[in-house]
Structure formats: structure tokens, C-alpha cells
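Trainee: See the structures that follow.
No value in this document is a laboratory result; all are computed from the given coordinates. Quick caveat: nothing in here was measured; it's all calculated off a predicted structure. Cβ atoms are built from the backbone, for glycine too; each structure is taken alone.
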Structure 1
Amino acid sequence: MAEVDDAILWDIRMFVYRWFAETARPPTVERVAGEFRLDRDAAAAAYRELDRRHAFFLEPGTLSIRIANPFSAVRTGFVVRALGRSYDANCAWDALGIPAALHADADIAATCAESGEPLPLRVAAGEVAPVEPVAHFLVPFRHWYDDMVFT
């Protein structure tokens, strides 16, 4: 297996996040290989290592990024509209993390898990409105990385 040094690992991580922010989708391992002039095996090794370090999360058994917190590569019940794009967040917490990561105002479409009622939120100038909704986290933080998709 090809090895990639720490310095380029963190450059790759930053590239993945920039790409997600600019496109609302994760880059492929081939795109990263081309960007960093790596062979595919080295880029794949970097993806696996970043997954191992919880810098982002791959779909099991693949090189496809599923989660780069707060961004999700799959459709979720937490849609964030910001900067003219629609992003999927992994959870309520990440739905608030996307506007923070983008340094942007956003409209968030979410649904109450208990009642099924829509819970629209607006983030403007770093403030959330309305302030009444409450997010409940079923899994304690110390167990979030046990199963990121379930969490």
C-alpha cells in the first residue's frame, strides 16, 4: 500500500472540504490524485488514512466519501441552502455547522423526528432563528464515532 506523509494528508483534507463547500459534493479519489499529482494508489491510501483518523468517513468498502462533517454526500433530512447551493447535513448539529463552516447565512429545512412537522431555521449574521426548536441527540458524543451514519 502506498504511503502519504502527514503534510499532504492535511492538504488533501483541506482540498476535500473546499471542494465540498464549492460544489456541495465530495471529490473523487481520482480528482484528488490529479490535483496533487499522485498516483491513484497514493490518493486511495490518503483517503483510507483520513478515514482512519476520522477526518472524513468513507462508505464502507469503498473510496467514496460519505461524511466530511458537517457535509453529507448522501441525501438527508437536513437540507441547508447557502451561497446559492443546497447542502445535505448529517444531523441537526451539522445543519448549523454548514453555515458556520461557510461563513454564510443559510436557510435550513429540517423535520421534527417525533411529530414529522417541518422545523425551518434561518441562520443570519451568526444567529439562529427561531430560537424555540430543540435538537435531541440520541447517542452521547463519546459514541458518535462508533457508527457515524446512525449517530
Structure 2
Amino acid sequence: MAGRPIDARGWVFEVLDMDATEETWLPISGVNTFTHNPGENEETVDTTVFDSDGMYEQDVMQRGASLELEGLYYVDKATGERDPGQAYVDTVWANALGVDSRGMIRWRHKSQTQWVVWEATVTPGEQGGGNNDKTSWSASFTRCGAPSTLAVTP
């Protein structure tokens, strides 16, 4: 049986509320596009020597990755409250400095049984819109250290 592509709209993204007394993952709503770059911040060193017989050689000295989320600025229609995930990114995480600037993000496709989990820093993106637009929202996450996984629990 041949494989089938998965729908991009099936991806789920959550950030860990580092200030909560219990483990609390906040979903990020309003995402309409994402980009995972597993080669971001990769560093290599040229290891080509005379013995390479004219063929290029290298070693990877540093691995890195990034995740960019873009979408629409979300609020709860009934209460006017910001989307919890977007609000946490914009008002808590994006304002942290030094060792406090690292947080946790996880994501998976709805068809998967494992979360990808990163310790990361975040850079808030631009927000805006025109006369007949909805307000945009975005954030870029840069992985710090090695990724991990976590089983999906009900």
C-alpha cells in the first residue's frame, strides 16, 4: 500500500506555561502556516585534506533547528480574552531574558502518537493588517539542545 500525504492543518502546537504550579500546556490557536527548518544554525567544518583526492569532506560540528508559526491574532469571542498560547508567547515568554528566555514548545500531527518537544527561545513576529484584513500573528522558535519526544496522553 502506498503512503498518503498528511494535511498541514492537522498539526498541533503547544507551549508550556512555566509559571503554572502544575504542568500546563497551552495550545496555540490561529496557526495557518508553519515552517520547521531542521538545518537552522547548523555549523560544519571543512575536513578536506590532500588525501581526499580532490573530493570535498566535512564534519557537522553543531546541529540546530527552528520552527516558525504564522497565523491570525485570536481572541475568545465571548470574553475578549487572548488565545492562551498566543498570549503566553507574546506577554510572558517574549519578554524573558537570560536563563529565563528559554521555554518549552511541543508539536505533533493529529495522526501521531508522540510529541516533538523542544527547549527553545522565542522571537515574536510582526502583527498587522490592512483595511479588509484580519490581524496577523507569528512567532519563531529556536531549539536549544537536543530535541526529545513525549507520548500523547488522553
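Trainee: Computing FRET efficiency 1/(1 + (r/R0)^6) of positions 54 and 86 (r between Cβ atoms, R0 = 35 Å, to 0.05) for each of 1, 2, which one ends up highest?
Mentor: Working: 1: 0.85; 2: 0.10.
When FRET efficiency 1/(1 + (r/R0)^6) of positions 54 and 86 (r between Cβ atoms, R0 = 35 Å, to 0.05) is computed for each of 1, 2, structure 1 gives the biggest number.
Trainee: Identify the structure, out of 1, 2, from whose coordinates Cα extents along the principal axes in Å was calculated to give 70, 50, 41. Please list the in-between numbers first.
Mentor: On the way: 1: 50, 32, 22; 2: 70, 50, 41.
Of the options listed, only 2 reproduces it.
Trainee: While we're on this one: Computing relative contact order in percent (Cα under 8 Å, 6 or more apart) gives 23 for which of 1, 2? Mind showing how you got there, number by number?
Mentor: Numbers: 1: 14; 2: 23.
Answer for the origin of the read-out: 2.
Trainee: A follow-up question, please. Determine which structure produced the value 18.4 for mean count of other Cβ atoms within 10 Å over residues 118-125, calculated from the coordinates; the candidates are 1, 2. Each step should come with its number before you reach the end.
Mentor: On the way: 1: 14.0; 2: 18.4.
This value belongs to structure 2.
Trainee: Starting from the value -1500: which structure in 1, 2 was helix-only ellipticity at 222 nm (-39500 (n - 2.57) for each DSSP H run of 4 or more, over all residues; to 500) calculated from?
Mentor: Details: 1: -10000; 2: -1500.
The read-out was computed on structure 2.
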